[in-house]
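Trainee: Given below, in the form of structure tokens, are the structures.
Throughout, read-outs are computed from the coordinates displayed, never taken from laboratory work. Worth saying up front: this structure is predicted, and the values here are computed from it rather than measured. Cβ atoms are built from the backbone, for glycine too; each structure is taken alone.
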Structure I
Amino acid sequence: MSQTALTLKNLPPSPHEKMRAPILTSLSVLALLACLHGAAAAEKPNFLLILADDHGYGDVSAYHESDVRTPNIDRIAAEGMLLTTMRANCTVCSPSRAALLTGRYADRVGVPGVIRTHPENSWGYFDPRVPTLAGELKKAGYHTAVVGKWHLGLESPNTPNERGFDFFHGFLGDMMDSYTTHLRHGNNYMHRNTQVIAPEGHATDLFSAWAADFLRRRAEHEDQPFFLYLAYNAPHFPIEPPAEWLARVVQRAPRMDEKRAKNVALVEHLDDGIGRVLAALAETGLDKNTLVVFTADNGGSLPHGQSNQPWRDGKQSHYDGGLRVPFMVRWPGHVPPGSKSDYAGLVFDLFPTFLEAAGAERSAELDAVSLLPVLQGGAINAPRDLYFVRREGGLRYGGKSYEALIRGQWKLLQNDPYSPLELYNLKTDPGENEDLAGTQKKVLNDLAAALRAHIQRGGATPWQTPAGDDSMPPTIKDR
């Protein structure tokens, strides 16, 4: 080193250098914090929750040999975990969705029955005070979106953008009169956020395309994780597969019952749409850090040719055909590919699962439990009762509710408000063929007492609009 360099090295800093030093230090700290923030965001997984509507356990070929082919849905299981004993929170749409988005039993959030477009036949009001999964993830830094069917309210304060979702592109109502007109009772409930839209095409194709577009846009924002709730209305009736999809089924199985063939075609068309969404996830590279779930809101409808095999009965029933649903999870690097679990959980367990995976805090008010130990090859050693409730109108139900409870191997149920309680041992009788209510009195009484406690707890939450029908907005009363 030269003498000049030594002399310069030993000179005291100039006033300018003294001023610049703290600035450089501050900039260095800010740069470090930015890097740490980016690393933290990268560590948080994205979430893609795909919810099918009335999709029976027997209509997914991952579970057993079937006349329906679902290669894209099956691939989620093959690349992740297939869960064989998961149940929906209700036998019908709205309560299952309310439970899923709150982590609480449906009657505890004001939705014991189906929210419909006609108030005189609507049996729920989604409590706006209860935090949603979207809202909790949003607080944890997530961008949140719902594409597809909402079915938890048509008006403020229960529209998606008011319940934690940054982005909504889909259908507000309960069901479509047609997959191609998208109307319900002549009204258009298709929206992009708060704007009414009139898109053309089959609803399954629209929802798949909108979800894929959303994923491509989010690929430009890698610094922020996302939660996409993709809620199809397929394969809910009316069973309207595109003609070319029905023709394929008829060609390969010409002797298949027509009703069954139409449902198979609708399911396979749905599977193709899911494949397009998964392809968009892969092409953007988002698949590497995205937890993907496929499940359904309840079992399939037997009168419409849907299958819940091997379980008894179907939609609206508390037998397992109405409750058991397909359920699979893929999360690269976290969930072992090709793994399987027989853990008996409920769909709303995804609420705390996502929060835990995101490193977010969860409320003590939740009824759900995190599935992360199961997904990572462990176990959950905390027994709990599984509670189911549904309220409905019409002559069969009379505006009353009917319930079910599972405790370990025992299941107590009603399938309408006027029938006696039935009791089944699911371990020895998974088909629910032998009612033991007359011989297992102690078990019956114990489960009935637990069931009454759940009913009382849920009854504390109103399930109609707080001010009553007379003060409903005119847009609701006129529908």
Structure II
Amino acid sequence: MARRLTRAARPRLDAIRLERVGLRLGRHWALRDVSFELRAGDRWLLSGPNGSGKTVLLKLLRGDLWPTPTGGERRQYHYAGEWHDQPLFARERIAYLGPERQDRYDRHGFDLRVAEVVATGFAGDDLLLEPPSAGQWRQMRRALHDVGLAGLSDRRFLTLSHGQRRRVLLARALIGRPDVLLLDEVLNGLDAGSRRLFMRSLRRASEPGIAWVLTTHRPGERPRAITGAARLERGRLHAEVVAPGRKSGRASAPAARPANSTRGAVSGAVAGRGSVPVLQLRNACVHRDERRVLGPLDWTIAAGEHWHIAGPNGAGKSTLIALLYGDLSPADGGRIERHGFPPGTPISEWKSAVGIVSPELQSRYAATACTVDEIVVSGLHSSIGLDETASPDERALANRRLAEVGLRGLGSRRARELSYGQMRRALLARALIVNRRLLLLDEPFDGLDGSARDIVAARVAAAVERGTQVVLATHHPEDVPTYVTRCLTLPARPAGRKRR
């Protein structure tokens, strides 16, 4: 086996150049006639609506995808003082971080310890193939400290919150000291403090020669100093050179009005008093990797109430959503009561009355070969995929729901042909394929551009008008609609000790 080159022995990647590049996915062009050059020290902000090709462009830059031959396209990498047409060694100098990298651990069950995940960044592998040296262990501990996760090095990766996983993967990306960082919607799922930590770690690790590209749908999350801004529209790139330190791009959209709610922890003894309960938690705790990640919690959702679940990364918001849906159960000594569903009722009956949108669900569907209309139809059965072929009537219903979330005509595409934001809207169509008693929304606006967020907010509001209740977990107060008037704030949890 060929020996891996050390960083000092590897040629430095000084630039990536695309000339008249296009890429076709299935029957549609994801990118058309794109020309772009990324040079050492460049910092680019890349924006554009869902499905415009941002992730595809990053994959083309790294060499994970190949341009569709048209006769005039060219992709080149400048390293060792020369231009090369093949990625080869250049790919080892490019670090990618985005939803697909994070979802891979769920999809393949790679439940490494946090320190081991970071250590894979030295060689760029998914699994740890050889033990790190003492010096590398010191670098890993320092990297985890830089992203605010020093106390979690022994935790299992899949027991962390999505925001914590993102910060672990930032440490992994930076530990190999790449020449280029490709950051695809990396701020999704992070609370305000974690976003600040992430950007501070990025600035700290960004030596003068390091180049990076950051994609985002939220204008307020742009870095302070960028050298260029680019926008993709229908697969075509429009770039503008920006003076260092100057803000660029479009002005941010006005924030939604905050919910008329009281911040702070709310217990079941107070919430919903005098009203018919829909859900009740009594002394509910959830453990993962022998650690308590939620609870003990007493909480009541009364009829007609809409709730915002708040709290920092790792507080247990996604765990609570999974518990309410029925994918998790309380530990011994706790219970969950669902009004109208007595003990012994199959959980499938409860799930048929509940719609859910979550990063976990999206991660699971990203690994399937389902068409988009099959994903939506599966909402009729509360399943992942379908055991039987969807009927013409079911497909017609699914395509009507897709049209309602702005995805008209995309029902025949495969899951892998959708952008991250398009898939999030498809999951909302799945959740709302029929009227639901309860809608559980875990960061439903992540990965959505401004117009897509408006579409999703309108569809959820229409469901509320029909009598659906909403439980919404989000780190962004501007995403909380005014009809959500109750707030449950989960406190930050320490790294903690294993359960004895």
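Trainee: Given that distance in nm of label points 7 Å out along Cα→Cβ at positions 233 and 321, derived from a single structure, equals 3.2, which label among I, II identifies that structure?
Mentor: Working: I: 2.6; II: 3.2.
Computing distance in nm of label points 7 Å out along Cα→Cβ at positions 233 and 321 on every structure in I, II gives 3.2 only for II.
Trainee: Output the label of whichever structure in I, II has the greatest value of distance in nm of label points 7 Å out along Cα→Cβ at positions 97 and 417.
Mentor: II
Trainee: Can you say which of I, II returns -10000 when helix-only ellipticity at 222 nm (-39500 (n - 2.57) for each DSSP H run of 4 or more, over all residues; to 500) is computed?
Mentor: I
Trainee: Next question, about the same structure. Supply the structure label, taken from I, II, corresponding to distance in nm of label points 7 Å out along Cα→Cβ at positions 329 and 345 with the calculated value 0.4. Mind dumping the intermediate values first?
Mentor: Values: I: 0.4; II: 1.7.
Going through each structure in turn, the value belongs to I.
Trainee: Match the computed value 1.1 of distance in nm of label points 7 Å out along Cα→Cβ at positions 57 and 449 to one of the structures I, II, and report its label.
Mentor: II
Trainee: Taking mean projected area of the Cα convex hull in nm² for each of I, II, which is largest?
Mentor: The structure with the largest value is I.
Trainee: Between I, II, which one scores greatest on relative contact order in percent (Cα under 8 Å, 6 or more apart)?
Mentor: The structure with the largest value is I.
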